[in-house]
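So, here's a batch of structures to check.
Since every read-out is calculated from the coordinates, none of them should be taken as a lab result. Because the structure is a prediction, the values reported are computed rather than measured. Cβ atoms are built from the backbone, for glycine too; each structure is taken alone.
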Structure 1
Amino acid sequence: MSHFTMHPLDLVISPEADNDYEVEGLLNPAAARGPDGELYLFPRMVAKGNFSRIGIMRVLFDDDGNPRGVERLGVALEPEAPYELRPNGEGGCEDPRVTYVEPLQCYLMTYTAFSPDGPRIALAVSDDLFTWRRLGLATFEPYEGIEFNGVDNKDATSFPQAVPNPDGRHEFAILHRPLFPGTRPEETVEFDDDRDVDLHRESIWISYTPMELSGTDPHQLRHFTSHHRLAAPVSPWENLKIGSGTPPVMTRHGWLFIYHGVSEKIESDGRSLLTYRAGVMVLSAEYPQDLIYRSHRPILVPPTSNGPRATASNVVFPTGIDRRTDIDEPHRYDVYYGVNDFHIGVARLDVPEVIPHQPLKDPSGATL
């Protein structure tokens, strides 16, 4: 069994039937505590024609401190920039993650821009969570012949402070998972079970950019100059794809983040169904490129249900995390996640006192 536990709570946040902005889904929210101490969610709101905005919600809690509902407060970002709009009328600001970056004294949002060239990582900043200023698309220096620019990229999330890069210099860093051709789960499922995993093309990466500990212009955060490959698919439950999920948070064991893994499930009628589940990774507090713990089994799985309105079923997709110091439970984290590409769920994660610092190996048959 996993040394971490995650239990779904009662709250499920669903689209409003009469809200045109949400008619095709309300999912994959970022989560952040505001200057007022309140918890805010930033969900992807999907309108007709797959036109996605990023909304703002305030979370409401019951007397025991558990989330019980939300108050809708409007829209944080909607497609306006050229890199968020497509010629066919579609567009998207999608799947945000929000982190308070301490050296900058502001909030940073990483989100997916549904650009004319495909999904790309975009960034925006805010002082108060309500007014956001776009920084533009992320750009990347090549790494050992690997070109990240011009490649579909999603699931980016940032660290809240400067962290040591592999050379020991403190820099701003993000986690991301480039979608190189042939590495989407819809493509890898076509290969044999014993396929060779391409470590460079199928991994979560950490990318860095120089950042002074104070006075940094946020625009420089768009350009990433060095990179480190972090983790590739290893276990059966994630054998088709892994990707980053919630922003890294510092725990008593190191930097923790929830990630998603994809595998294939064969239905009773013979249909193949991609299944998204969630696990935990813990990175060294001193050197975040060092992975010290990883779930061998998922700790959050999809509920048994059909995807509404022809959306995917068998999906949990974690994107938001909230440390519950507000109720004096510093080792409890509430994780907010998309369910079946349509709803939002929340689960309680408890960090144990002890975890094994186990060696982790790349999958057998992996290629560089």
Structure 2
Amino acid sequence: MSTNTILVVGGNGIIGRNAVSYLHSTGQWNVIVTSASALDYETPARYVQLDLLNPQAVADQAEQLREVTHVIYAAYIEGKTLAAQTEVNLALLRNLVLGLEQLAPNFQHITFIQGGKAYGAHLGRYKTPALETDPRHFPPNFYYSQEDFLREQSSGKAWSWTAVRPDIVVGFAVGNPMNLANLIAVYASLCKELHVPFRFPGSLQAYHVLVNVTDATLLAEGMEWVATHDECREQIYNVTNGDIFRWSQLWPKFAEYFGVEYAEPITFPLHEYMQDKAELWQQMVQKHGLKEHTLDELVQWPFGDFIFNVEADAFFDVNKLRRAGFHNMHLDSFISFRNQFEHLKAEKIIP
């Protein structure tokens, strides 16, 4: 068994869940997974419940966490305001790191997630291709606060950090609000059930801009890679599939995959048009023998409304990580989506 123990924080999320699966599959790590609530899946990894809003949470699990050498940090709590979002997410990270410093003598490295918000993606147009050296936007932004904390706290210490910036993450998870693969699959399934064409619901301009996504397993590989290469310490790296596409190129392929008629885009707000579809989904669950998940558990429609109405190119340059030696960013993004659709079918989440 490996002498390195990796702690995955945020184990119920799309990033954490897929990281646990990948890291265990390598056979190179003792894997511990933690979350504030019980895991919603089975895993051979050791589970430790950890509410990081409590400053004593790590100390209370000292015996379980003493062996930790590496951390994959993918925890997140939404806030009602930007200030509240920053405050709570900085507290989570601070409580974890300060706790590990006290009880894990071999703590070496933390890899933590940033993302498009670091470039101002949530504000609309940003410079593309986005580079890790691009300047920050006007704060608050919890990514910046977390990064500044890690820079200061690790100074002169035996441990260090690396930030990775994926774009839209494509992976298997249930109950995650930012899961685009689930959203597309459920929307296509509803179209098929209702015998209506599968149309891109965003703006016509958004249909034709350049975008990229990040496969969750590829992201896990990248996070492991930067965690185990000293030259990646105190660095920031973009991580995507490595290709760039337009929704207009993938949408007909999605329609073909799901066996539903394709038609030209019509702009309409998903969150409004899906308000009356909960009962239909429950009927589909019974009809097709699906697992008992509600529509709200599977999809957050406002997330789709945002993504499908981005009217400027939105993609990252990933050559910094390639130059560092990580050469796995060469995926076909349609295949990433298709793999997740297959997983959803196999798990009886969609028909």
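Observations on the model:
- For 3.8 (distance in nm of label points 7 Å out along Cα→Cβ at positions 21 and 253, calculated) the corresponding structure among 1, 2: 1
- Among 1, 2, structure where distance in nm of label points 7 Å out along Cα→Cβ at positions 61 and 197 as derived comes to 5.0: 2
- Given 1.28 for Cα Rg over 2.2 N^0.38 Å, for residues 221-300 alone, calculated: source structure among 1, 2: 1
- Comparison of 1, 2 by distance in nm of label points 7 Å out along Cα→Cβ at positions 101 and 125 - largest value held by: 2
- When mean count of other Cβ atoms within 10 Å over residues 69-76 is calculated for each of structures 1, 2, structure 2 comes out greatest.
- Computing Rg and Dmax of the Cα atoms in Å across structures 1, 2 gives 20.3, 63 for structure 2.
- Which of 1, 2 yields 0 [helix-only ellipticity at 222 nm (-39500 (n - 2.57) for each DSSP H run of 4 or more, over all residues; to 500), calculated]: 1
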